[in-house]
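Nothing in this text is a laboratory measurement; each read-out follows from the coordinates by a stated rule. None of these values were measured; they are calculated from a predicted model. Cβ atoms are built from the backbone, for glycine too; each structure is taken alone.
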Structure I
Amino acid sequence: MDAADGSGFVDRTHPMNILLCSVPFHPSVGGIETVSALLAERFQRLGHRVIVVTQTPSGEAGRDDFEVVRRPSAARLFELVRWSDVVFHNNISLRLAWPLLLLRRPWVVAHHTWIPARGLAGRLKRLVLRHASHIAVSWAVADSLPVDCRVVPNPYADDVFVRTEGVARTRELIFVGRLVSDKGVDVLIDALALLVQRGRRVRLTVIGDGPELPALRQQATRLGVANLIDFAGQRSGQQLAASLNAHHVLVVPSVWQEPFGVVALEAMACGCVPLVSRSGGLPDAVGAAGVVVASGDRPALAQAIDQLLGDPRALERLRRAGAVHLERHTRDRVARDYLQALADACGNHAAQSTARAA
């Protein structure tokens, strides 16, 4: 079948019944939820039948063009796997995989994070990986797994995060994310303090909320930079896009190994240059369109901020590189790659079944 959605993207895979298993899904908010919804919408629009299975308990009725089954019983989950042509796990879930022990179906797992080598759950997940085909969202994630993976980077909402021409970019730094210790906002605040010591006062907008917010406010006050930081709370969708369009540089100072970093793509699409730590898949996420510094290195982060904000031509060069980089991350491009992986799994499964029958 050839199906087009008006965007110029044509899907030439045969129609499939796709069971998309995503343990978190909206109204929960996060990267997995966003990618699962984007892929399900695109698969359905391109003529495939999609049912999403999730453990998230409630949602808005009638919001989606595809069916969402929440917390299915064992019998219902078994029926859904039997209905499917291919089972797709957006992150592996043993709780949703057990029917595959009884029903032979092609199984594709997209890996968005690390699977620990220790602990019962991690060991079991690694044990069953050989029964599936695999996609990793970054080379860093792929290299951490004991199986072969094709690397398909994450998509972003390219209808929401766009550059708004004619809008003044009057603000300097922005951080977007949950305020937890892993995200390294304390490192960024220390870097601002170092810049003040050098006579450079740089303003920062912090978008997000979390348990570290009181400690971060106290840190900013103690270091004398509280007047340079706007803790603006949570924003999403068009409101977040507007904020990114108003800033020059997005800082992602994570101190843990980020598997990817969709926020860097969203910022890039809004003309905001990403400055990220050398952490997991973040360098993959920004490619040649951003600046990478050592994770947790406060002086290096301060120096990179100073250099970027002091060089408008470098910022504009990186913005142009971002436009090219983002072509690999549109919903259409990523959906095409995922559908190809699902179709390949179906073809391999059919060939193996024929071989067994012979």
Structure II
Amino acid sequence: MKKFVKILTVALCAVLLINLSSGRFSAAEKNKTVRLGGQPFGVRFYNDGLIVVELEDFFDGSRFVCPAADGGMKVNDIIKEVNRSPVKTNEDLKNAAESCGGKPIAFVIERNGERKDITVTPVKNTAGVYLLGAWIRDSCAGIGTISFYDEEENYFAALGHGICDNDTGALLPLGSAEIVRANISSVTKSVDGKAGSLNGYFSAETVGRLTKNSPLGIFGEPEDGCIADSPTIEIADFDEIKKGEALVYTTIDGTDEGCYTAEITKICSRDKNSNESFVIKITDNELLESCGGIVQGMSGSPIVQNGKLVGAVTHVFVNNTAEGYGVAAQYMVSNYEG
């Protein structure tokens, strides 16, 4: 099996009914048109709660301890409340632990969609500071690519996969997130064995705000006027996706997207929950020379075949960076509406 990585560049470090017999649009979805993406964006993402990314023992002067683990906390737990008060930042939790005076702290955590009550008693380290023994994440930021805009339903789709924690791979719970324009200033080239990245900076111009973080992409409400210049394109039915030539729209310099040749080499999955619908191979000499194929930050780059939007780039194969997975655009639409 090929090793691959999702390709949102991150700094910081709904269950769908699956019908394997048909990947077709309903009659109402046929000939659906959207505006084509390919533009880079920046995201500032704030969790709905605090996600536990690691539990770690520390020395209390006589032995190694981990109060969080002793209290029943686990990696990927989402901390919602501390002593019956909501928590939003790492600083909130740090202050609660340091000021507890050695008394137990009541937590409300979410695990696998269910809320649980646990109690953790912080312990002093050798410096006299009360600690939990847990590494926590409250937010992230990164660069990705817009896939398409749906004017009729007034939403945009991007990435083709969810925003996940770098350390655990868990889908981050969306509290709030803003999407801003990004300017690509350089590229770290991919080489077999290591994925490269698009590097850039955020502008002050807001594109929109996120409303959904899902395994098949992120979705949100666009700001007025941000899609005016994008061309319209019809979304392909899954059965229209074929092995053969295709085009990838992405931005590797500045803010204006380019069009690059590629090839769909394999149709993989009709699973409407999967973001691994087909394999895409970059064949464009410019993109291979400047990027080594696919790099982090290209997540969401739209893929066009025979004049229709068939999907978006989602992953890069680490052992062959000219190739990666794409998700069917039809499934992104279904995921948003489902």
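Figure out for me which of the structures I, II the number 52, 38, 24 belongs to, where Cα extents along the principal axes in Å, for residues 96-199 alone was derived from the coordinates. Of the structures listed, the value fits II.
Taking helix-only ellipticity at 222 nm (-39500 (n - 2.57) for each DSSP H run of 4 or more, over all residues; to 500) from the coordinates of each of I, II, which one would give -12000? Traced to structure I.
From I, II, which structure was Rg/Rh (Cα atoms, Kirkwood Rh), for residues 280-327 alone = 1.00 calculated on? Derived from the structure labelled I. Could you figure out which one of I, II the value 16.0 for mean count of other Cβ atoms within 10 Å over residues 120-127 was computed from? Derived from II, not from the others.
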